[in-house]
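Following this line, the structures themselves.
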Structure P
Amino acid sequence: MEKSSQKSVMETIVSLAKRRGFVFPGSEIYGGLAGVYDFGPRGVELLNNLKRVWWDANVSMRENWYGLDSGMFKNPRTWEASGHTSGFSDPLAECKKCNTRIRVDKVLEAIGVTADEKMSEEEINALFDAHRAEIACKKCGEHNFSAVRKFNLLVKSNLGDFTSDEAEPVYLPGEASQGIYLDYKNIVDSMHPKIPFGVAQIGKAFRNEISPRNFLFRTREFEQADTQLFIKPNENKEAYESLKKERMEWYLALGIRKENLRFKQHENLVFYAKDAWDIEYKYPWGFDELEGIHDRSNYDLTQHQKFSGVDLRYVDPKTGEKYTPWILETSMGLGRLFLAVLTDAYYEDTVNNETRVVLKLSPKIAPVKAMVSPLLKNKPALVDKARKIYEELKKDIPQIMWDDNGNIGKRYRRQDEIGTPFCITIDFDTLGEKPEMENTVTLRHRDNGEQERIHANELVSRIRAVI
């Protein structure tokens, strides 16, 4: 895809997201805040539906899996044990002319040069120096950058600090998963799970990103959906392959096209990892990480046991054997999933010589399941009948929308743009103008625009069958 085409697709998605109430720039009336977005009325419904589908697949429908919602703030020692205070950093350089900051590993990657995250500051400076002539500032075009320095991404807070000396800062979470490790012992003691068992959590994370970019893909505030599967030592390989297969199948079941998904193995593993793969989605700029699947060995529990002094070994209830479980992790950015779903569902076709924009969202995640509308809003009998059908439907399916603004064609187009699977129109036949058609309605299908006549009593079952 050409760069101009990539930009056009991205601009189209961003424009639609704002125009139809999916995503707004954060603090827009004050000029915004880089890397922060708000989910609007349609967006929060779509996001909640995505969370629900993920939660059902990873907790509700599984045996020996447990949900968790850990506190956002944690004892500062947590981040020492995890390695975040010392190693959670990105390489930063600054344009000496306009002060624009760049993330060095990403600009090197853009010219085909790999900067290993395990490189020291000296090593990455040497690599950057060798390619300075190929890297221009995206703002002013100059090639004059400062030396590279490691910039820690953790965001500090003053929670509980009444001295302002920042002697022991409390951090906002750099990742959501640490809460699972901290509550591992509580879950074992209260739920008495048998290994293998899993814990799932959806939680906020914050990173002081050097250059937030690509809309919801890289932001400074985001949500992660994480699972941690606790297994016996050295029983990782088969379970890991099964986990990879399971996660890919979940995306396909969500309606994302197979050709837009792929696996990519990490070439440079961090020191504690046995293996690491990403599920990548083909975003407007190309394939990029959607979810990480990591074989973390026993690193996390070992570190927290060392720093806390608390025994985190698992005791086999049958044999009495004690061991530190290994962990298989999946970690998905919900903003990245949201963007992938919008991008994948976006279609344009031509109806009556006009371009029609359609979000072909899976009905189970669509923010609105059906729209109810009177054919004419200036006919009280039609409006009254339509309101009764709308109110009855909403009792069974809350995500039902009322729309009587503009002509029926414009209403259909609005619903197509927000991904509503069905439009229900109440007309004079519904009122019994033709006795044999009384209490029937027109049911319009989003994807192909086809319409059928069904009895109003069938609406709930027809909609529920696909959501």
Structure Q
Amino acid sequence: YYIRVAAIGPAGEKLVRIACIINEKSRAAGRCGLGAVMGSKNLKAIAVRGTKDVMVAKPDEFLEFVKEFHERMKGPATKKYRTLGTPENVLVHNALHCMPTRNYNNAHFEGAEKVSGEYLNERYVAKIIGCSSCAMRCEHVCVVNEGPYKGAMARVEYEPLWAMGPYCGIDRLDAIIKGCELCNYYGIDSISAGVIVGFAMDCFENGILTVKDMDGIEARFGNHEAMVKLIEKIGKREGIGDILAEGVRLAAEKIGKGAEKLAQHIKGVEVTGYDLRCLKTAALGFAVSFRGADHNRHGAYAFDVKGKFNRLKYEKGRAKAVKDIEDVYTIIDSLIICKFSRGTYYKEFEDLAKLYTLVTGWETTPEEMRLKGERINNLARVINVREGLSRKDDTLPWKVMNVPIPDEGPSKGAYVSKEELDLMLDDYYEVRGWTKDGIPTPEKLKALGMDDLVPIVEEKNRKA
């Protein structure tokens, strides 16, 4: 029987706040520092060996439905993942001037061609791997065959590529692949790692951190050697890495001197590769996300990038689209199915309900499945409310609200004003059935059959 292991690396052992849990060498429970949670419990790894079959309630019908999904996965909904992979986003976002560059100093990267999905596949992709039984191979394994990073090997996706590349002003794919490899080795979130390095470079260029502070590293934007060294220091909690290992929010507090304005995060979680100044539906999704700056909680950026809405202006009523996609995403996560397959659920809740029924034998309707998604999002909100989070925390990074995009092009001058953010939040809370302070109402929780949570919100409403 196969044994599967979920483990933390040296970073988790040292309680690096961006440490993750790794399995299968490159698969990670990547964000929010779960590796540090394991490390805090002196838990190095969990090994599992299964000895029994997984029984499906209606195997024949289930297999037929799976065959249908296999055909869908060969179609246009998953073409990006099967071909260039998520790094295809580099040139798409760069053309729209919506790719945060040099720690949000720009939204367009002049070196994008050198770190594009096209260039990556042409020069570095050695193999494309698919998960067991999946018709949509998406794992692009990259190898560096020459130069100072010869031998480096890692799976590369858009977000880590962006974080260690354009966000740090770096146009060297060999260095980015090395950075990804180091993140896997130390067991750290590769998105946050790149964003933290970009933050440190911004601090250095603004004179907030000196060469001495940086342990002799000339941490200027574009310095690929500095990026690699800083990731190693973060993974080891060594020198300046001990401060940076706290993540940008806490690191900025420790550094001071105005570093807080350079720390781009939401609820303490580092930003991802979508410039929220000019993707305003996405900006709402990120602001209200229950775990901070995370594109995987909502996917609202797609509405902006694909042109469904005017991405440069927020309009009331758009929150309904954000709420609906959040509820779909929570169900996809709860069923433990791949987010990359989301485009193949043509009927969304109807398809998801059918899958659930065929596997478990419990008859479930699309409406029941939709309500389950809404329940999950309300539960997450109540947990955050219990821990003291409220409207004040549903905000955006300082630069998103104070530094308009400077680049000449389609997004020039865009930013999110306080008035616009208030419009977004009011719209969203109304759609969710929450108070003006973002607290689920007792009536909403009762309607969702979550009466046991009512005392938590009643207490918070009294204090509010």
Open item on the list: Given 26.5 as the derived value for mean count of other Cβ atoms within 10 Å over residues 175-182, which of the supplied structures P, Q does it correspond to?
Closed with: Q
Open item on the list: To test your reading of the models, identify which of P, Q gives 0.98 for Cα Rg over 2.2 N^0.38 Å when calculated.
Closed with: Q
Task: Which of P, Q yields -13000 [helix-only ellipticity at 222 nm (-39500 (n - 2.57) for each DSSP H run of 4 or more, over all residues; to 500), calculated] - done: Q
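Matching task: 0.95 is the computed value of FRET efficiency 1/(1 + (r/R0)^6) of positions 183 and 303 (r between Cβ atoms, R0 = 25 Å, to 0.05). Pick the structure from P, Q. Working shown, then result.
Values: P: 0.95; Q: 0.25.
Of the options listed, only P reproduces it.
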- [ ] Please state which of the structures P, Q yields 17.5 when mean count of other Cβ atoms within 10 Å over residues 47-54 is computed from it.
- [x] P
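Every number in this text was worked out from the coordinates using simple rules, so none of it is lab data. This structure is a prediction, so every number in the text was calculated from the model and none was measured. Cβ atoms are built from the backbone, for glycine too; each structure is taken alone.
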